[in-house]
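Have a look at these structures, which come just after this line.
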Structure 1
Amino acid sequence: MAEYYFDTETTGFDFDKDEIITIQWQEVDRFTGEPIGELNILKSWESSEKEILESFSPNLTCHHWDFIFVGKNLLFDFNMLNQRMKHHNLGEFNLRHLYERVTLDIKPVLVLMNKGCFVGYQKLMPKTNPVENKDISELYRKGKFAEIIRYIEDETQDFIKVYQELKKEMPSLAKHL
């Protein structure tokens, strides 16, 4: 059983016209959330969107205990992956298969920590890098790939810090239930 922090960077939020420019993942310890090994980043500017989708797709179809997706707002990433794979005639993976997978999405936890409010929940995530997610497509168009990589590395570290804290503190909440 292996947990992997997972995220994508895209040129926007339109599943039909925007593209996936990176797919990144890093194994994390299932008990502590501590990172294991290196952060893997597939970059479309080094090949193509189609090629990074082909490279990553075995992780979508492997046994669900072999690659447990851990992230924030995974539904967006799964839908984007599915639509872009269809666009490139790589086949449509069964979304039901993904929904039945074991996944850990911290978005609902952050919303609950924000008193049940969706507005502002993202402010609970630390932010090391001043670049905003909405700026990624502009950096991509300008060919500022090193800045995108730095953003991804910082965002990964920020996520892992929160994930480690949740893994440490959430069990104590169970005592109050």
Structure 2
Amino acid sequence: MPKKLILIDSNALVHRAFHALPPLKSPAGIITNAIYGFSSTLLKMLKDLEPDYIIAAYDLPGPTFRHEAYEKYKIHRAKTPEELSSQIPYTKKVLESFGIPSYEMKGYEADDIIGTLTNKFKKEKDLKIIIVTGDLDTLQLVEGKEVVVYTMKRGLSDTMIYDEEAVKNR
């Protein structure tokens, strides 16, 4: 049975959780809906997938190499609300408490890091790569049953795994 490597697109999960849940606050007044949703998704993923290895990736604020190549890249995308971005450091602490390493790189998005790691590790024998994301652009990385995408169909708890056959049937 192959070992399982989980690659988490943390920004996509945080964004999804933020919009899927009502604004929740801690007793100190800190908005926590994205933190709560991210943590719930992480726990569900750990239970469902039973991974051997996990790596998380984050976007950094600022332009990426795509902005340099195409100045209109994401030009119509709304600015990330402060209520969402303020929760990202807490999600990093959640990962840290689980001993899950997270990576980010100036000029690159989380899905770039995930794509690079997928290309590096898919050559390993007896290793299944499962990309956990809310971003279906990642489906382009799916290969057979060795590289699959675990995503949410609706909300946070209704999940689906896309292997190559599921991508073709989509």
Thinking only about relative contact order in percent (Cα under 8 Å, 6 or more apart), which of 1, 2 has the largest value?
-> 2
When distance in nm of label points 7 Å out along Cα→Cβ at positions 85 and 141 is calculated for each of the structures 1, 2, which structure yields the highest value?
-> 1
Value 15.6 of mean count of other Cβ atoms within 10 Å over residues 53-60 was derived from the coordinates of, among 1, 2, structure 1
Where is mean count of other Cβ atoms within 10 Å over residues 37-44 largest, in which of 1, 2?
-> 2
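Readers should treat all values here as calculations from the given coordinates under stated rules, not as data from a laboratory. As the structure is a computational prediction, the values presented were derived from the model and not from experiment. Cβ atoms are built from the backbone, for glycine too; each structure is taken alone.
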